[in-house]
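Pasting the structures here.
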Structure 1
Amino acid sequence: MLPLSYLSPKTEVLESKIHGRGLFAIGDIAKDEIVAVKGGRIVDRETLREEITPRLGSVEIQIDDDLFIAPVTDGERELSMLYSNHSCDANLGMRGEITFVAMRDIRAGEELTHDWAMTDDDDYAVDCKCGAPKCGKILTVKDWQRAELQKRYAGYFSAYLTRKIAMHCHSERSEEPHNRGNTHTK
């Protein structure tokens, strides 16, 4: 059966110190090189939460407020998985909604990780076990709203979150008091 997702021939799924299995570079990968493309079916939040996640676990990539790409059957799960674990010091970022690219040059042997802050906007928090020196210890899927992560991952958020960040920044600017240099108090 054909895979639903693309993994670069420079990658291999191996045992991970972060969690279970992980995606690793088996050859050097250049900055901005495509590493993986997530495939699957488009499902809504209700279907994901009620039918897919209880059977298959966390297998999705969010592409809009209520839309996700995910496998929907046990048989599709392995064909869709990327095995890119979360890290607070990620080396993969997003191009568009479903394409993962290297954010820097990556050497053979490195685990290929992404920060969920680049892809997810949901309502849960989990303990982070990535072990990175910059580890935040708690991973929330509202982390995309943090200014330091927006700066660190600029240009590497999913298109969905890039739009949300732009709207979030625009609404904050419109709420700032306007400078009225010609106002007088009586």
Structure 2
Amino acid sequence: MKSVIRGAVVGLAVALCAGTAQAQGLSFGLGGGAVVPTGSMADLNSTGWSAMAVARLKPPVAPLGLQVDAFYTRLGLEGGVDGHSQIIGGTANAVFAFPGGPARPYLLGGVGVYNGKTSIDGLGSSESETKFGLNAGAGFDFGLGKASLFAEARLHAILKGGVDAATLEETTAFMIPVTVGLRF
């Protein structure tokens, strides 16, 4: 019986804290979608998928805020090679939210850390490498009561994150994730 009461008290405390955090402009979200590699990254990888977790701090009366997110991206390999590339990363972004009605547009951009590796079936995995990068994009928040649906697209530029197929030199790798999720 004590554990039921403790569980109810903890649940109530979490609900109250979440309401207070949301009133102060703190929100959390989960999303997923498609990722399209571009440039030299598209030479070796095919379209894949991504999942992300988001934390945003944007005071209700201010247009500027801060968003940090963590993501996992998995891309297929080109040329009939069985395997995949994966990127685990995180970004810290400035957010500018435009005023609006039910659909509120926003712009975001910032810096990120990207850890990637490639696995080929039967041959194993490459060593993982961590690179820095930049990202910028735009999106919309659609109000759904206390929660909101978000849809966004970004361009990630992973500095020295790719290899030029012709020269085998390191080059900037580009990818475009298109993400849909729920922010609460």
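Every read-out reported here was derived from the displayed coordinates using simple, explicitly stated rules and does not represent laboratory data. In this text, all values refer to a predicted model and were calculated from it rather than measured experimentally. Cβ atoms are built from the backbone, for glycine too; each structure is taken alone.
Of note:
- Taking distance in nm of label points 7 Å out along Cα→Cβ at positions 26 and 98 as the criterion, the highest value among 1, 2 goes to 2.
- Comparison of 1, 2 by distance in nm of label points 7 Å out along Cα→Cβ at positions 34 and 114 - largest value held by: 2
- The greatest value of mean count of other Cβ atoms within 10 Å over residues 50-57 among structures 1, 2 is that of 2.
- Winner on FRET efficiency 1/(1 + (r/R0)^6) of positions 58 and 130 (r between Cβ atoms, R0 = 25 Å, to 0.05) once structures 1, 2 are ranked, highest first: 1
- The maximum of distance in nm of label points 7 Å out along Cα→Cβ at positions 42 and 66 over structures 1, 2, that is, the highest value, falls on 2.
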